[in-house]
Structure P
Amino acid sequence: MIANLNGVYETVEYRDSSSLQLYDNTDYEAYPRHWHTCIEIIMPAHNSYSLECDGQKCTLQEGDILFICPGALHSLEACEGQRWIFQAEMSSVTQLSDVEAYLTILYPALIISPTTSPEIYDDVHRLFSEIVREYRQEEVFFEASIYSKLMEMMVLIRRNHAANTSPLGASGSKQREYMDKFMDVCNFINEHCTEDLTLDMVADRAGFSKYHFSRLFKQFTNISFYKYLNQKRIENAEKLLIRPEMSVTEASLASGFTSLSSFIRMFKLIKGCTPSEYRAMYNL
């Protein structure tokens, strides 16, 4: 299933003239630790499916739907059975600030099942089944139709997540208020990640003490403020590194890092390869 793997980075081979790929996977084959820029949705059709995402192991049951966010390191175990594996490039829709911020809060992955999300599972399952059908039939405007269904799934998940997930033990209205606030925080960091942002600065903007903010931020995003900030800086650096006129040092400074050594260390920690190795993937 993985056709192009350079280190831990997968270059996804999308369907001709589209930014989508769907596998009806029945192979008893393990797939090594890797990441890619697209979102990946996995649904076992027959038998369970075991995998690891961002260091956490999980087993999907038949009908469970797993969303793996762009950039998340994951590996898949060899399992008997059948599963649908869908991949979609998100660069066009992540230009919508709400989408990018919410993918951050979902990172690295989210399981939708009858147990975890009974209010929306049937609708999400129906939409995913429609995506499979659209992809296989390839009628006119099938790509636009698939993206519209993908966005509809994300809206359902977003609204359900805010209303029914309470990591803080808050009421539904308070939970939604916190969710909206932290999506605003994520949008702010996304826009200003190359600047000299500090925990105190962002916490003050959110209206919390830095200690309370740190705790809430990690509960909503599953990572610390500084890890998230560094991830966004690395994402910015990725875009710069594919420009042949941009040196590694220039990409480092332009992405908010104060030293080349810290940039190289953080890039390898997050992406599993050095900036130079990343550039080599594009034959620059």
Structure Q
Amino acid sequence: MLPLIDIGELNSITENIILIDARAGADTYQRYLAGHLKGAQYADLDKDLAVKPENPTYGGRHPLPPLEDFSKLLGKLGITPESHVVVYDDKAAAFGGARFWWMLKSIGHQKVQVLNGGLQAAINAGIPLSTEPYTATPVQPYPVPAEYSGTVDIEQAEKAAKDEHQMVIDVREAYRYLGQSEPIDLVAGHIPGAVNLPYTLNLDATGKYLPPDELKKVFEKTFGDVKPDEVIVHCGSGVTACHTLLGMDYAGIKGPKLYVGSWSEWSRRDLPVATDK
């Protein structure tokens, strides 16, 4: 199953779909109530797909929730291992959309896709939005493994950035990577040795992902001789990095890992900071 689904294909599926609206930012639930895809349930990035850290110095601004909590959330949303889950947000998957997809894939769920182009693609297609909140029938907590797969910690990211056989990719905008400005975290710059590949390069002018063959060319050019399973992807807090991991999966590239703590953790640990290319 491809990790992306277009709005036309989504509308043709009538059975066993669990639709999730995973927008982020201010007043997200109010925006969900103001207009969402009919039958979509709301999932909160900060409360459902992350936990509020006591200290982002250890784990960053959006650490993953305990697996027990994620298991209960999935049960509350009516998701079983057999469910076909489709998730979207209002930023072309760069917020909760790709994060929810990555989390489900990380625990072994097979049937999960992200709406290509997000909510805007549905609006552009003339799909009427609903203002009625939707709640599925809860099921038992989802069976989860002992840990999320496909992650690395700060020590592994630091080691990889210094190793010519490994690669750390920073998907933040170039101005943040170069330390010209930092609107969120305490220090501007990037992990020394990390390369910049802004997540916006995954998208075309309409906000949809580039075709798989085009994405594959971009990623393989960036990797050079580094094998995909030696690639680590990060962003500011481990959310938007999932957008690029989704793009890699769409391009048929398997194995890259997520540094969840990302720059929000690194920049608080009194570690070296680079501001050049």
Structure R
Amino acid sequence: MRYREALREGERQLSAAGIDDARTDAWLLLEMVCRMERSAYFLHMEEEMPEERQREYEIALHKRAEHVPLQYIIGETEFMGLKFKVNSHVLIPRQDTETLVEEALRIVRPGMRILDLCTGSGCVIVSILHNAVDVEGCATDISKQALNVAKENARLNNVAVLFERSDLFDHVDGAFDLIVSNPPYIPTGDILDLMREVRDFEPPEALDGGEDGLCFYRRIAADCGAHLKPGGRLLLEIGYDQAEAVTELLAAAGFSGVRTIRDLARHDRVVSGTFGVE
């Protein structure tokens, strides 16, 4: 089978399986398997594709046709212009979460100490430290497997992060100038309605925010005061309809200047508050 024929067959299989962007995904899987950029493909597309590569491509196509996320098959994704390793132990970083990082970077100053709760792949804390100067970064996650991925991503992007396995603040010491988090926030009853790629393959413990989706926000709001310096900031990624509820939680916990930041799609995405300052 020629490269051109293999790509066409890949597009057909993925389209038949209901993959939205079958053409792009078929190409990206071919690029991964053959380590071939577009320019090389156009030079060689009428040549025979080696049988070993054909088998690898067929396996990759089968996985994608089963709605395994493309990023898990390829093993990496891009976030804030950086490459991050991903697997089924961590959520795939979304562009929406870049709003959290961008807001953090507006706050960060040299000498600050930052904590990232529920770090997952580490994309938030790694991106902050990659774009900041003279900042100390710490990150926690309850999942040992997720922390292994986060540590690899810190090494990959040449930043130093102190990682700790912890259920939120359980094993966190000291106070911080800034705490950031993208916690699980999908209401339990809504998880079955998510797209197959998310519902069936991304880690459920990183999605499930309890009955109303606010479980982790309540815990963070209640406990973070003991770990924020006076005037310290808290930034929380939220679901599109959770701004009012999370704002009330922070106000009740003694935060001032609570406000909501929208993402590029104009959806409420981050709630920000200052601790201990009227």
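General remarks:
- Computed -11500 for helix-only ellipticity at 222 nm (-39500 (n - 2.57) for each DSSP H run of 4 or more, over all residues; to 500) - originating structure among P, Q, R: R
- Which entry (P, Q, R) yields the derived value 0.85 for FRET efficiency 1/(1 + (r/R0)^6) of positions 123 and 211 (r between Cβ atoms, R0 = 30 Å, to 0.05): Q
All of the numbers you see were taken from the coordinates with simple rules; none came from a lab. All of these numbers come straight from a predicted model, not from anything done at the bench. Cβ atoms are built from the backbone, for glycine too; each structure is taken alone.
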